[in-house]
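Given below, in the form of structure tokens, are the structures.
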Structure 1
Amino acid sequence: MLYGPSGVGKTETAKFIGQLLGGKICRFQLSMYQTGDFYEYLYGSEHNKGSFAKELLERESNVILLDEFDKAHPGIWSAFYQFFDEGVYKDKNYSVDMKNAIVICTSNELSPDAIRERIGDPLFFRINDYVKFEKLSKEAKLQICKMIFEKEYHNLDKQERELISYDDFLDKYICAADELENYRQMQNIIRNDMAETLVEKIFLK
């Protein structure tokens, strides 16, 4: 379980582990599992319908990410007892051997005690380890701002890049980095700022 504030690299770390092991992670967004439809998805219904087990069978990676695991509806927790205990996931139609898989969960809670309160003891003690992610340091924010800017800048076409001063924009974001909180906020600000500049220079000049 990777836990800590939102936007500090938990999901990206899971993706990086997947890359190191040779492929794209198999990701499930557990915070979406809130309605009756997801009970059928987890426990199985008709063979021709999609299910959690079927997606596991068809996965291309043995790195499984259960993102925002603690935000799922409490009624689904029992679906993961055998999965975490024995490395087997079963529904009414399929049995999936997961013994060679790495399962990574994430949570935005700030302590193992808070996670335990949300998911209960049966699941809490089935998780092997809890890895804390801290708020981003100033140095990390500077590196992330630079990385995001360079990625977004090089995604522009040649004409668009000519309208944006690389050095001025990069200096601006580096100076502002310490006031920002997380990756998503930095990415949104940089993207919006670039888009606004391009609109002004292309359409409002």
Structure 2
Amino acid sequence: MDLDVERLLGAVERTVSSLERDGQAARAVTLARSYATTVEDLWDAVTSAERIPRWFLPVSGRLELGGRYQLEGNAGGTIRHCEPPSHLGLTWEFGGDVSWVEARLCSEGTGRSRLAITHTALVSDHWHTFGPGAVGVGWEMGLLGMELHLARPNEPKPDAATFHTTRDGKALLLGSSAAWGRAAEAAGTDPDVARAAAQRTAAFYTGETVAPD
């Protein structure tokens, strides 16, 4: 599957912000992009147990307000907000840690809609090691999966186990990691610290050592 790497990287808006959550220092990682579909269809893709595996991961549980969900091999949590077709909020529980995810959708006019995902986590050693790319790159690959699902619904999604070994997959992961490093710089992180974290993120996702710029 050939992918337009530069277009896909350029389609995503990335921001990082500092805040407090439950009295502790936290960081919010937000990414957004638009799709050629209605907001109702996009909401269905985001919330339907039948469609989520087509662009993200297999999911089980009670997908309704107050219900608990579990993504196969990944996080689980509780659905805390559900306001169709504009707002979904949930806890993200993985490895003993809890963070929070908000998805906001809106129409951009006839046949187009926008999805913004914000993942908020407490500042930790994990954050200091990888920076915003720790969650940003993973969600960005989810947004890619969404585009492929909407644009090529009859084609299988890329194989997650081998995606990082393909030319376009590796280029996307490296480009996304670097872009999140720049987003961290724009949010006030020391440039050397941001670049080092981005390189560690890239190495994690590609399985390769990334040389400094």
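Computed from the coordinates by the stated procedures, all read-outs in this text should not be read as laboratory data. Note that the coordinates shown come from a computational prediction; the quantities given were computed from them, not determined experimentally. Cβ atoms are built from the backbone, for glycine too; each structure is taken alone.
For the read-out semi-axes √(5λ) of the Cα gyration tensor in Å, a value of 25, 22, 17 was computed from one structure; give its label from 1, 2.
The correct label is 2.
Taking distance in nm of label points 7 Å out along Cα→Cβ at positions 43 and 123 from the coordinates of each of 1, 2, which one would give 1.6?
Label of the originating structure: 1.
Which structure, out of 1, 2, was FRET efficiency 1/(1 + (r/R0)^6) of positions 99 and 171 (r between Cβ atoms, R0 = 30 Å, to 0.05) calculated from, if the result is 0.05?
Value 0.05 for FRET efficiency 1/(1 + (r/R0)^6) of positions 99 and 171 (r between Cβ atoms, R0 = 30 Å, to 0.05) corresponds to 1 out of 1, 2.
Once Rg/Rh (Cα atoms, Kirkwood Rh), for residues 91-194 alone is calculated for every structure in 1, 2, which label goes with the largest value?
The maximum falls on structure 1.
Kindly point out which one of 1, 2 the value -11500 was derived from, the read-out being helix-only ellipticity at 222 nm (-39500 (n - 2.57) for each DSSP H run of 4 or more, over all residues; to 500).
Here the read-out was taken from 2.
The value 25 for relative contact order in percent (Cα under 8 Å, 6 or more apart) was derived from one model only; which of 1, 2 is it? All intermediate terms of the calculation are to be shown ahead of the outcome.
Values: 1: 25; 2: 20.
The read-out was computed on structure 1.
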